[in-house]
Structure P
Amino acid sequence: MPFTLLYGISIAFRNFLYDQKYLRSIRFDIPVINVGNLSTGGTGKTPHVDYLIDLLKAHYPLGVLSRGYRRKTSGYMDVKTNHRARDVGDEPLLLKWKHPEIEVAVSEDRSIGIPSLASQKPPKFTVLLDDAFQHRGIRAGLNILLTPYHELYTDDFLLPAGNLREFKSGAKRADLIIVTHSPQKLTQQEKDRIKTKLSPQDYQHIFFSFLDYHPLYQVFKDGVTLISPKKDSDILLLTGIANHSKMKDYLAAKFNKLYERSFPDHHTFTNQDVESIINTFKDLKGKDKYIITTEKDLTRLFPHAHAFNNLGIKVLCLPIKINFEAKEKQRFNKTIHFFIEKTLEEYLTIEEEEYDGH
């Protein structure tokens, strides 16, 4: 708690400087949507950015900007599909793999990253910020705050006593609040209970998203091969993410024999790690056995593909998407499109006024 007090004082002072405009926040003319959280991770930022890409890429030229957490490089970099996770971060690389047609970049300083990403881009270019809620130097046009259903920020504490990166009052900067990892079917009574706990401002809208698992496919080989292991197969769940409990529950309901090897979030798999994982896999007694991992972990396992292929080990990936109930989905999608069109309309109006003034 003493460390929490010291951390809280520093965060409060920093936010005071921004709130009183002693420190400047930059706002850009183009649509900028920020997806972030108040806690240290595990809220599902990347799947929600992925959802926004799917929603918008057919309508607007898009760019994604991330800090590239735990990368070994620095400065601004355009992410390429042949990069390694250690160079650009696992989450930006995953988004580039899934959407090679859009621009993805990494930069510690978003005030430099956004102009670099948007430079010489076509009209209507829109930027999605991955995890920039605490980056007060940028004032996004639309702030989306994520909070997990079972770990609402209202029930948490500041670091290091809890997992919050800043005070709960920081939620007031959000325009939309999404309660992530929710049960697929929530009663209106339960939604109202959570809304009461979150106590949103009049300008804030609350949505509830849930995880949607897609069919398993085999990795480390050419092409995409869907595989459906039998229920009595031996499954080794391999993860290096903040929270794999939902995934574990999902697979436990599908397979009788589920084992697991878990590593810290964003863990860089070493040769020794892979050797240990393979030894664990060999110890499984079943005739049919598989390793199942996440797409995010796949970006960090990819450099070791040969180790699994040489032994004929079948590594499967479980894709995760997020979704909303039908009515909420329609309302959420409409809100996002409305923000972008409104921002673009204001930008064009300003340009016309400046042109007429000359």
Structure Q
Amino acid sequence: MSKNKTVDAFASQLLVWYEENGRKDLPWQTDPTPYRVWVSEIMLQQTQVGTVIPYFNNFARQFPDLAALAAATSDQVLQLWSGLGYYARGRNLHAAAKLVIEQHDGKLPKSLDQLMQLPGIGRSTAGAILALAHGQRFAILDGNVKRVLARYHQIEGWPGKSDVLKKLWSLSERHLPKKNIRKYTQAIMDLGATVCRRRPDCGGCPLAVGCLANANGRQLAFPGRKPTGERKQRDVFMLIARLPDGSVYLERRPDNGIWGGLWSFPEIEMASDAAEWCQTTLSCRVENSRLLEKIKHSLSHFEMNIRPILLDVVANGVADRVMDDGQKVWYNGDASQLPGMAAPVSQLMRRYAISGESQ
């Protein structure tokens, strides 16, 4: 078979496979409005479908359309995002919704360039919105598609390198069919997610015959791995300052940096500074303190080793429930009302604050 015929067969074989094996009942597929496609694509960035589905359903119930999302507060958005990770996605989604209301009459643009001007929307996400919601002929290149193309064409090198990425984009555009763009786009994503996985099922792949990596027995060599070094370690002490009535002190993290915009416990560098920090910052004295079991939390660029310190404190006077700037609070709610916070903070909150566990 000639190279051209192999390339021409790529899309048609994939579409035939999709009719019988593709995913057609995902929540965002039942009503693929541009808004719902957009939300799903943002949530699916670096996150598996099974993890995303309950988050998407909750998010769509709370914010059924773009106007509802734009009208929400940052806390409301991040609360529903808690545990999904990569929180800049949620902040950017919220910011973009507001811009669409202000600049595009409340409707997501149908232009690739205009979509890419919105926070959090890159070329692949914009292409997916236009292809899946409007049937426009745009390529995508998410992690699943990169894996399929890198193996099929045996593209050497890590896709994060600009020259490798350029090749993959060219191939993604080259394989686009003239019609059935919605089905094709979903098909190539589904193939990468369910068949051409990290350890592929080449026996069930419709593209196995033309796949160079399969022909050469090199499937696991593609896509190329990112050059790795030793992961950095970051050690932090988190203070769980708890008043006698169970109220716990929380701070909102800055928008830049990890867990931006989420609520968290304050951090200090030395455990021995805890009592002085409480006295200086909270006007509280420490009656009891306990160093709790370490929590290890993996982030994209480093490992965080959290050493929580549980502090039973008494206010020197009256502790304000909500501080003046809205960035600090003595929180005393139940587990169903937790504000937006990262998974390890939520874990600590539920165990030592909400439950009142003392050991």
Structure R
Amino acid sequence: MPDTIVSFVPGPAHVRRPVLDAMAVPPLPHRSPEMRAVVRRVQAGLAEILPTRAAVFPVLASGTMALEAALRGMVRSRALVISGGAFGERLVRVCAGTGLAVEALAVPSGWPIDPDVLDRALAAGQFDTVAIVHCETQTGALTDLNSIGAVIRAHAGVALIVDAIASFGGVEIPFDELAPETVLVSVSSKALACPPGVAIMAVSEGAAERTRSATGDGYALRLETLVERARGGQTPQTPSTPLLHALDAQLPSIVAEGMPTRAARHAKMAALVHAWAHGRFDVLAREDARSPTVTTLENTLGVDVPALLEAVERRGYRIANGYGELRNATFRIGHMGDVTVAQTRGLLDAMDEALEEV
């Protein structure tokens, strides 16, 4: 087995050595001026990636926990959750688990939501919040947020929650052009190419104002408190300071690359994977809705997927099995973060060898 494995799983993504090294520092008091400066630099870097002047900040939580905080802070009476895969289904369960009224709007696996279908659902139902997964990590499908934002802007009083866990940092996101009351959630360990353990939240001015009338939205992850503390360059509770140092080391390189360039690199890696799959495996996501950050391939050759993954890893690369009910029926390649076009080509060569073997 090689000493170094280049990870192409759809999270945790491959992390560069300088980012890992940044965590090996003595912990600073989390209320100190030095740590507040770290938090402010992280906030500024995250805001530039979107880009937006709204509050964007790290949260000591998983992505699922941050989504729960967003739902608690935004939903007033009834939420509509668009579900096209396992993580859309999880959003429905998170909403129901908090005691909020929720209805799922199902779309076929690998398809995006039709904006007209969403418009009709909002016109027919009494919904005050829409929640959607931007990139469905199970299927590799990407939803067009521009069209979703246009629909929601036409329905006054409807907030938008975007699960951008598998897209933020790899896809350009028109955050300021979405709904007036928008909350976006992501994590450190996917396209940002940092270790796992930190959630990212972006909260529009309208959403921040809406949080002030929230009831029953908890304590440790109360969205109003998270926004207030972020504006002061702080976190509500003691954060994982090593992970903040990792973000502090990583974000300048993302900003320097620039999101248009970074998004183009992700799109090129995805195109290479799609071209390689042609004649071998079917891409699950519909052709006009394929994510630049993760591709799900259908096991049309009937290969032993665990054996394939093991053979690829022996050649220095790591890919992922299918998720949930799609395990072994699919496998996934996460071309996200700091992996390069050259490394993607290397992965595909290794996969050719592994296929010959298995």
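Bear in mind that the values in this text are calculations on the coordinates, not laboratory data. Quick caveat: nothing in here was measured; it's all calculated off a predicted structure. Cβ atoms are built from the backbone, for glycine too; each structure is taken alone.
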Distance in nm of label points 7 Å out along Cα→Cβ at positions 74 and 290 - highest-scoring structure of P, Q, R: P
Of the structures labelled P, Q, R, one was used to calculate Cα extents along the principal axes in Å, giving 75, 45, 44. Name it. P
Given a value of 1.03 for Rg/Rh (Cα atoms, Kirkwood Rh), for residues 90-161 alone, point me to the structure among P, Q, R it was derived from. P
Which of P, Q, R leads on distance in nm of label points 7 Å out along Cα→Cβ at positions 146 and 234, largest value: R
